Structure 1
Amino acid sequence: MDHTPRILMACSECYPVAKVGGMADVVGALPKYLVRCGVTPTVVMPRYDLPWFYEHEHELIHEGYLQFPHTVHPFRVIRYAPEVLGFELIAIDLPGLFDRASVYLDSNGEGYRDEPLRNISFQRAILQWWNTDPDRYDLLHCHDHMTGLMPFLMRYAYAYQGLSAKSVFFTIHNALHRGRLSWSVVSLLPHFDTWKSGLLEWDEAIDSLASALRCSDRINTVSPGYLEELPAASQGLEWIFQHESHKMIGLLNGVDYEVWNPSTDKYLAYHKKKSLEQFKKKNKEALIGSFATPGLPLFIFIGRFAHQKGVDVMLRAIHEHLLVRQDANFLILGSGDKDLEYQAQTLARTHSAHVSALVDYNEKLSHIMYAGADFLLMPSRVEPCGLNQMFSMRYGTVPVVHHTGGLKDTVPDITVDGNGISFNSVTTGDIMHAMHRSLELYADQAAMKALRSKISEIDLSWDASAEAYAQEYKSLLSRT
């Protein structure tokens, strides 16, 4: 290849444009680091009804329409220059489908009822536009099931034959979400080679993730630990993960040091100068006003209120702990499952002197929490990589985590000279025991100070991982 590899990254969220979870942090950071590795990345995502899209200069570069059995749907392709984010961003504008204020959920906290039409329209619009000039990009990098039909459609849909020889790299951020669709929606897909339809199907449905696993050229999970777990536990996809293992690799996520820098973080009133302890003390003071006993160690939780995240067990463990010992404070920030939101608010009312729960997505507050807390709770039942534990270590906050996926890659226990407190099962007893161990560590001021200093100096940046992605791209392209 006589030019810099041009990579098109297809995704549903990207920080700071639109963020729900860790995918946004990855897609918002990785392209910036890829530029330094001799790669030219472009991110393509839906255009939501969110402020970012209106606040930055852009240009219309393409208009088209999608043909469905009983309707025609127009779309526009809008470009944001690399100067805005550090890489080129393409927004697919699909009027009536994505011009909504939420990425995935309606006002009731449920998934949009027209999600199959939304999802398929987005993927078709990307491919239809790209197919007008196949040489525009050398390789497609898809992120999770929301873009999982694209590898199949590139290969076998008649309308996109100009793209059939392009390589596809697929990243699994979370294999729990599969993008399963009833075969009744097959009419929404463009005409394709029907004898290949088995590559779409798994367990009597169109399965976007399963299809992507079979049709992509290279697949990665976002940590080596998660890659080890999926062939044995992936909710029915174990055979595919075993069968496709020859093209899979685990690449650990990193932290965007331009955003997560305790010395320059735009959300912090108190930055790290020389003393990490002073940095922690000043930021903790900004958080403890809502607690009746401000001098206690502070545990935080930041994330989605979901079964996967172990929030239900964590709330019970905090309650049980505070019934016996009122020796810690807990600050909880997140949203999601309405029942878990209610449980968190109930916990805060029951233990108002020691628990504060905010049902919200608040980027600024999350930064202050990482900077001011003593411990971060991450009781995830499943955690493909996890970024929160990396953010917390960067800011000198000790992670307390379940030994799973990327958490076991990044947070070995302090008993083996590791980076935090680790526990083996997501049970009330194990989480309480981990909290007790944390409090014992906190009481040993010299050990706590040494651990804080150690974890804040670990290199968690994207540099090494971005280089690994770049090498994988180049390896794929050298074969075509």
Structure 2
Amino acid sequence: MGESLGRRRAATMETLRQALGPANVRAAEQAMDRLEAAVGATPDPVAMLAFGGGKDSSYMVAFVRFVQLLLLERRCRTVRLRIITNRHAGMPKPVLDNIDRVYEALALYDDSDVDLLLIDGTEISEFHPDRPIPAALVQRNRLDLLMAGHRCYGDGRPTFCNACNFSMVSAFGIGAGYNKGAHLVVTGDSPQEARMYLAWVNRLTRKLGIDRPGPRDFDSFVEATGRISDRHFADIYGAPGSPYPWPVPTSGQPSPELFSIYEDTSYESGAHWPVLTEVLGFVFDDLVFSFTESDCANPALMAHLRGLRAETVMGLEYETGVGEYVEFATALMRTKDFPEHLVSMVRNRYATEAGVKAMRARVDAYAHEVFGLTEQHLVCLVNSPFTERGRHLERYLRSGHARLPMSELGAVHRLLDSQDAVTDGRLLAELERNSGLELRWLRVLYRSDLAAPEPDMAIAPVTTIGHLLAGDPHKSVVLGRTRHGETLVPKALSGR
């Protein structure tokens, strides 16, 4: 080991020792003993952990780094750390900058016992904060958003999170299979959470008719989730298989064991604020820190869609829809034990008319810059006009948002119901301008079912989307006002 690497490691250990405090140092010593027992006599063991760039996972990386260095100091042996970041379009540059600051603070760059990997869909590379996101991945994320969103009026979880969660599990498989595989997968989940994930997979395999045994280990969990993912995307894209499948690679090595640090340390941000902000240099960006997420701007887009749905579908004010989402999402933040000052930080963004207007402009710009989506595309999405044989097409045209006259209603139905070549290029151009979708995808939507008959109705677990959302804790029913504001009615929404 080079002298400079040794000095960097020693300095990092001392910084972390002081910042963590005696209780967490003792916890790290216990974790070190368990880690050593878990790898046993395995030569060159590899421990993999995922790092999305958020506040809690930043602390987790710091704690595991300290355990690695402690093992080297006390036992003169080490475990190779493999840290993977699964990227998607909703992770703007400030997220990568936070990751970069964490890696710098922990002296992870140029450490011979560390792999820092960036996974972009199916591509894997060394992490670099300035590496451009592949255009194909952005297009994939954009299309997933539109095709799922049109099935559910832009409801938060089905529109954004299903595809993201499936890509994350795929990334776990890619990361664990990299090089010669991984021996351990480090997680901060509690045993109860792990059981919930297994129960979720088992329930879905039954509900979706997937004739496979339940997951027994990490590899079979990834494989079973991959099959659920295939079923979801086949439903979304209307084909036996998705045109953009998430692969489930195998390393040919024994399945890695799960290693949880849940019993060792609390990794919620409120429990170790100085470590997060002073040692790791974590910055809460105004857009990236978005409701329950500190590494993704998409929840702010979820709130925006809620506002657009209120304004263009329900006959309410934009501010009313956003306010409903803020109440839902900040309540969710409290259930996740966010420090109250972070909850207040989010609420304050939307506390005034000027604040709501500023966030609307900022999220509109984000949607256009990241996904190439205009507000007109998003308005079309929350109306879901084409799905289920154009169930809401007449309402959409009557609203005036489509900028198509009612006289075109029959022509639009004929165009979407047919598989014939297009003869009316003008009408097709208008539909693509409104939706941001090519004709082939509009025709898929036309043949697909809506997840709920009307906006704000609870999504019933009869469609694939409904099965995925059933039992999800990130949804709620809130009481919101009707168009004329006289009464309160229940409204279903989900998000992050």
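What follows draws every value from the coordinates through simple rules; no lab data is involved. Quantities reported herein were computed from a predicted structural model and do not represent experimental measurements. Cβ atoms are built from the backbone, for glycine too; each structure is taken alone.
Just a few scattered comments:
- Entry that produces 19.2 once Kirkwood radius over Cα pairs in Å, for residues 226-393 alone is calculated, selected from 1, 2: 2
- When mean count of other Cβ atoms within 10 Å over residues 354-361 is calculated for each of 1, 2, the greatest value falls to 1.
- Entry that produces -16500 once helix-only ellipticity at 222 nm (-39500 (n - 2.57) for each DSSP H run of 4 or more, over all residues; to 500) is calculated, selected from 1, 2: 2
- Highest-scoring label, criterion being Kirkwood radius over Cα pairs in Å, among 1, 2: 2
- Structure from which 13 was derived, relative contact order in percent (Cα under 8 Å, 6 or more apart), options 1, 2: 1
- Structures 1, 2, by distance in nm of label points 7 Å out along Cα→Cβ at positions 98 and 162: label with the highest value: 2
- Taking Cα Rg over 2.2 N^0.38 Å, for residues 66-337 alone as the criterion, the largest value within structures 1, 2 is that of 1.
- At a computed 16.1 (mean count of other Cβ atoms within 10 Å over residues 10-17), which of 1, 2: 2
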